[in-house]
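The structures come next, written out as structure tokens.
Readers should treat all values here as calculations from the given coordinates under stated rules, not as data from a laboratory. All values reported here derive from a predicted model rather than from experimental measurement. Cβ atoms are built from the backbone, for glycine too; each structure is taken alone.
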Structure 1
Amino acid sequence: MTSEKKSNRIAIIGSGISGLSCAWLLGENGFDVTIYERDCRIGGHANTYTLPDGRQVDTGFIVYNEWTYPNLIALFKYLNVETLKTDMSFGVSINNGHFEYGSDHLFAQKKNLFSFSYYRMLFDLVRFYKKSPNYIKSNEDASLGQYLKDNKYSDIFIEKHILPMAAAIWSMSADEAARYPMKSFLRFFQNHGLLKLLKRPQWWTVKGGSVQYLRKMKHVMKCEFRIDYQIKNITRSDSGVNIDNEDYDSVVFACHPDQAFKMLNDSSEDEKETLLSFPYSKNTAVLHSDTSLMPKRKKAWSAWNYLGDNQNRQVCVSYWMNRLQTYLGNENNLFVTLNPDKAISPDKVFATFEYEHPQYDQNAIKAWHKISQLQGFKNTWYCGAWCGYGFHEDGVTSGLAVAEKLGSCKRPWHSKDISPAGKHATG
């Protein structure tokens with residue numbers, strides 16, 4: 001099914017980090033590349049908002065770490081992108097502040113000093129971090145929720161620590177987090193140093209917001225951009241691809257898989273089965289200055305703050321942007337809240353954005369291993385963060401891998417892929 005014929009004129013659909021990485025590498029190697037983007041801007045989740053006072057704050061992609069983002073770090077170094085240290089402290093506030101703690105202040109709520117159940121949560125936290133990695137070697141294939149139940153973890157640990165953390169990371173409800181495949185969960189946590197109590201990786205953010213790297217990348221890219229463009233028709237054959245009456249040798253779908261499927265009027269059964277195995281959840285992100293969308297106790301305020309009351313509702317997470325992006329300064333607190341669980345006064349809202357995040361279940365994990373079998377069929381290729389865990393490193397890794405496979409070229413740096421997205425995308 002796979003074709004490795006060298007193509008010269010290539011269309012890339014989607015200008016997130018995957019599409020940009022793929023287009024950049026192909027352009028550097030002499031290919032004639034055109035990027036199609038339906039939005040009025042490039043970048044996808046790399047979305048920076050300019051405040052009335054001129055400060056620029058991110059609302060989608062915000063941070064990366066020095067352990068598990070080797071390709072993104074290499075790209076930033078290549079582009080000479082300026083970055084700053086940040087932190088990934090985590091806070092939890094349940095039932096409007098009835099129960100709260102922060103990773104920097106475990107006893108921000110003083111009554112927890114005298115709570116047996118709270119100490120049980122801390123005990124289970126240590127037990128989970130020490131014992132759970134052994135599960136990767138087992139022959140079992142349970143969900144996170146089933147593993148926690150089978151190993152008799154306390155309700156307080158499950159409902160007020162591990163599920164909130166997973167929900168915050170993958171932008172899903174706690175119930176959906178409980179269905180996350182355990183082995184994939186553990187691999188992600190291990191790679192990101194999240195199963196360590198000490199010596200965790202340093203996290204970083206782009207100074208001035210991710211728009212800074214987008215500007216530098218666009219400046220060096222050798223390709224044509226068609227922004228705010230809605231594709232009407234795609235026709236594929238063994239000899240090439242036609243997009244709205246323009247001929248290309250190949251097309252790369254660097255968008256969500258369900259979006260790619262909708263654009264194809266001649267998809268194979270394999271394409272249909274694989275592309276529709278990755279459900280997405282819609283999340284509303286609000287940039288605001290309302291402190292009521294933070295823990296009640298200031299000591300519990302963290303970089304990431306899970307606000308919960310119902311396991312079934314959409315995840316509600318508030319990012320404290322002044323702490324995550326320190327160039328913003330300490331005055332005039334700024335927050336990005338995903339799916340606010342209460343109304344925000346309009347005079348405190350700067351902007352609202354809609355994002356979609358991939359949701360992973362057993363079907364999605366199985367479909368990961370089928371992506372490479374689709375590549376090259378009818379001169380069609382696929383890349384995206386969905387080929388991995390849904391993060392920026394997954395996006396750049398898959399985009400580079402597809403460019404290398406399609407264009408028989410190499411990225412201008414040597415780094416060992418940490419993200420599985422490249423392997424999933426090209427085998």
Structure 2
Amino acid sequence: MLLLRVLVCCYIFLFGTVSAGYTKANTDMVASRITVNLPSRTIELFSGNNLVKEYPIAIGKPSTPTPLGYYSIVYKEVNPAWYPPDQKGKMVPSGPANPLGYRWMGIWNNYGIHGTNAPWSIGTVVSNGCIRMYEADAEELFDMVSYGTPVLITYERVKIRTNSKGQILLSIYPDVYGYGSIAIQDVRNKLSAYRVNALVTDEFLRKMLNEPNDSQIAIANQFKVKVNAKLINEPGMVVQDVQYVPVYPVAEVLKQKINWNEKAKTVQCGLSTVPGIMSDNMVYVSTVNLSALFGSEQSWKAEENTLSLNKMVVLLNETPVNLEINKVQGILAVPALRLAETMGRKVKWSEETQVLTVSNNGQSAKVPITMIGTVPYIKITNISQYFDAYVYWNEEAKTIELTYP
């Protein structure tokens with residue numbers, strides 16, 4: 001709403017005095033900056049990079065649009081008077097008939113942020129260019145901003161944010177001023193920062209573009225991932241009821257090498273290959289396939305919104321080796337033939353008699369093994385005796401550490 005305040009502002013500038021009707025900023029609560037987004041009809045109050053609060057607003061109608069750009073709080077007034085722009089010389093004092101409400105925060109020329117006596121108008125495109133707030137919101141914001149607080153007025157039709165529940169929320173707002181249409185790729189450009197592009201279909205985005213509104217749609221739910229009790233730096237995602245886990249940071253903790261096959265859309269770890277999805281330079285697999293890929297155990301803690309993965313890893317001279325670990329009579333065991341091959345030891349295996357022999361110093365010894373399926377396993381308690389390797393079971397790190405000359 002346009003105001004004729006030139007004489008008042010000049011008086012303050014020339015004489016440096018403020019009447020009892022004006023107030024100074026509350027120094028106990030000073031905002032860092034304000035962002036006004038016109039398509040969403042919202043004000044966001046930030047302290048540093050932290051969003052303190054979001055307020056609904058009314059903005060200028062298309063014939064008198066709220067201006068875009070960088071501004072700042074240059075003037076504050078309690079109980080402002082209103083000078084109707086179409087009634088020269090008329091002044092409406094503070095009170096229920098005053099459309100400015102009871103707080104005024106000027107940002108540039110005759111434009112400002114203020115309360116209103118028409119709360120029904122909040123959320124609409126109806127003013128002469130000023131920014132209306134619910135009266136209680138205007139009074140709250142008034143106490144939290146100071147002279148010089150930056151005010152950025154933007155025109156962002158696509159907004160993506162995360163909330164305290166870990167949800168990724170997508171909003172596509174109407175083109176209230178007809179400043180320009182947006183395409184699916186515009187939305188995807190913003191989604192890339194959240195690594196969910198490949199998890200969201202064009203059909204879903206097209207529907208949102210064709211039906212813009214003020215809704216915030218949860219496109220994904222983030223959750224924390226712990227690998228052997230260590231929290232990784234990338235969240236997991238739930239999209240359309242499917243849990244996905246980023247494999248690169250999981251492999252890093254487990255000290256495993258993985259390969260992504262772009263053509264086949266598969267990810268490989270050792271002998272295991274499962275379907276995957278590449279989304280914004282991150283490979284994801286579903287939790288259904290995660291155990292098959294890494295041979296890990298999973299547990300879900302709903303109260304912590306955390307998926308925990310536990311996997312034991314075999315290290316040979318501090319280098320990870322791909323040996324599947326099982327238990328035999330309560331003792332950890334590894335595939336004997338794969339172990340011998342990894343260590344470069346010559347052994348003889350009889351498929352018919354299921355006997356494994358190894359030569360030590362010219363002497364042949366029968367290795368005690370247990371068959372799991374078609375694979376002979378050796379308990380880690382027998383590795384030192386038959387393969388001349390020092391074995392250390394690090395329970396905390398969940399590693400079997402083999403040292404071999």
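Supply the structure label, taken from 1, 2, corresponding to mean count of other Cβ atoms within 10 Å over residues 60-67 with the calculated value 16.0. Kindly include the intermediate steps, with their values, before the conclusion.
On the way: 1: 19.5; 2: 16.0.
Going through each structure in turn, the value belongs to 2.
Identify which of structures 1, 2 gives the largest calculated value of mean count of other Cβ atoms within 10 Å over residues 148-155. Could the numbers behind the result be given before it?
Working: 1: 14.6; 2: 17.8.
Of structures 1, 2, the maximum of mean count of other Cβ atoms within 10 Å over residues 148-155 occurs in 2.
If you rank structures 1, 2 by mean count of other Cβ atoms within 10 Å over residues 76-83, which sits at the top with the largest value? Kindly include the intermediate steps, with their values, before the conclusion.
On the way: 1: 15.0; 2: 20.2.
Largest calculated value belongs to 2.
Who wins on distance in nm of label points 7 Å out along Cα→Cβ at positions 36 and 252 among 1, 2, i.e. which is largest? Mind showing how you got there, number by number?
On the way: 1: 1.6; 2: 4.3.
Looking at the calculated values, the largest one is 2.
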**Complete:** relative contact order in percent (Cα under 8 Å, 6 or more apart), calculated, reads 10; among 1, 2 the input was structure 2
**Item:** At a computed 16.6 (mean count of other Cβ atoms within 10 Å over residues 196-203), which of 1, 2
**Value:** 2
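One of 1, 2 was used to compute helix-only ellipticity at 222 nm (-39500 (n - 2.57) for each DSSP H run of 4 or more, over all residues; to 500), and the result was -8500. Which label is that?
On the way: 1: -8500; 2: -4500.
Source structure: 1.
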**Complete:** mean count of other Cβ atoms within 10 Å over residues 92-99: greatest across 1, 2 for structure 1
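Work out FRET efficiency 1/(1 + (r/R0)^6) of positions 140 and 188 (r between Cβ atoms, R0 = 35 Å, to 0.05) for each of structures 1, 2, then name the structure with the largest result.
Values: 1: 1.00; 2: 0.45.
Of structures 1, 2, the maximum of FRET efficiency 1/(1 + (r/R0)^6) of positions 140 and 188 (r between Cβ atoms, R0 = 35 Å, to 0.05) occurs in 1.
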**Asked** Just checking, which of 1, 2 has the largest value of mean count of other Cβ atoms within 10 Å over residues 204-211?
**Response** 1
**Prompt:** distance in nm of label points 7 Å out along Cα→Cβ at positions 220 and 348 computed as 4.2: which structure among 1, 2?
**Reply:** 1
**Asked** Comparing percent of Cα pairs over 26 Å apart across 1, 2, which is largest?
**Response** 2
